Structure 1
Amino acid sequence: MLRSVFCSIWGGLGAFYCLVVSSTALADGPWCETKPGKWESPFKGLSGSYLQNKTLWELCANPPSIVLWHIVLFSILLGLSLVEMALCAIQVVNGLLGTACGDCRKDSDRAGEGL
């Protein structure tokens, strides 16, 4: 049970990393070609948000539809990282309760177990 707790903590750390990366990517925007031969992140440092202002999306010439693709990809990753963090937290609580209280099997069911 304690091993399950440690594995869930590692999973939660991975989910937190995914949350930070996807949040940062959504805040900064995609890396795209704004002028021929000039690749940059045109939305980084803007005072407003590019997420709902579709007229700003035209700043990215290539690849086509990169802004929509970027928003969809990192929104999905953000949502899944939140789900993963919740599941890992539930598993940590479950593992801690199992470690502290033991499992629900009767002693007669455990006969013959062990080394």
Structure 2
Amino acid sequence: MSAATSSLRRQVDWPKHLVIWFFILIELFPLYMMFQVSFKDNASFIQQPWLPLWPTEWQWGNWVFAIKLIGPYLANTVFVAVTATICSLFLAVLGAYFFSRHKLPFSGLLWALFLFLM
């Protein structure tokens, strides 16, 4: 590939990248709003609810309150996810050992069904 073709490709690609970055910023704007509003107190939020300005006083207590509120639910979620992953992995290892050591009449069909369900 010559240098002229590479340069032409870079010139053609920048509008595509500009459109992609525009949509990325549109997608990330609500996260930015949520983040900056989470540090405002109620008075500054009521005064300017939709302006994406940084708070004058950072209220870290909002995050502490939120963590205290969802802490037990978050711990429950982690416990269920870890337990389910360990049980699933244990059963998968047992099934793999069974399929590798024992030959049954329909083991090929069962193996294909097992792979299909993955």
Structure 3
Amino acid sequence: MDSKEFFNKVAFEWDNMCKHDDIKLREIIELSSIRNNAKILDVGTGTGILVSYLLEKSPLKITAIDISENMIMVAKEKYKDDGVEFIVKDVMDFNDKGFDYIFIYSAYPHFNDKEA
């Protein structure tokens, strides 16, 4: 089973299966010194774990991508903010370079080609 199949299978239970440290996530965002009206790319967004933290920084736009259709479906249900765009896509096929900040939280271990 590849990563996409795995995450499609577990997407609807993912938030119950995995717990994320609120203090750690807030620290990651604070250390990033995100400026207001920034354009942010959230790679491997999953169910949108970082989205609520990123929204606190008043970005212009958050683009959240993931290879799993079901993960994106869950994230879309959680976040109805007009400033967030959810896209089903492999980051290796994503060509938009107009971002001020790019986050990859808890997704890198699942990349097939880590050197690319």
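Upon calculation of Cα extents along the principal axes in Å from the atomic coordinates, which of the structures 1, 2, 3 produces 73, 60, 19?
On the way: 1: 75, 26, 18; 2: 73, 60, 19; 3: 40, 31, 26.
It traces back to 2.
Can you say which of 1, 2, 3 returns -27500 when helix-only ellipticity at 222 nm (-39500 (n - 2.57) for each DSSP H run of 4 or more, over all residues; to 500) is computed? It would help to have the intermediate numbers written out before the result.
Working: 1: -20000; 2: -27500; 3: -8000.
Considering all the candidates, the number was obtained from 2.
Ranked on relative contact order in percent (Cα under 8 Å, 6 or more apart), which label among 1, 2, 3 comes first with the largest value? Intermediate values should be presented prior to the final figure.
Working: 1: 40; 2: 15; 3: 30.
Of structures 1, 2, 3, the maximum of relative contact order in percent (Cα under 8 Å, 6 or more apart) occurs in 1.
Each reported figure results from applying straightforward, stated rules to the coordinates on display, with no laboratory input. Fair warning: this is a prediction, and the values are worked out from it, not measured in the lab.
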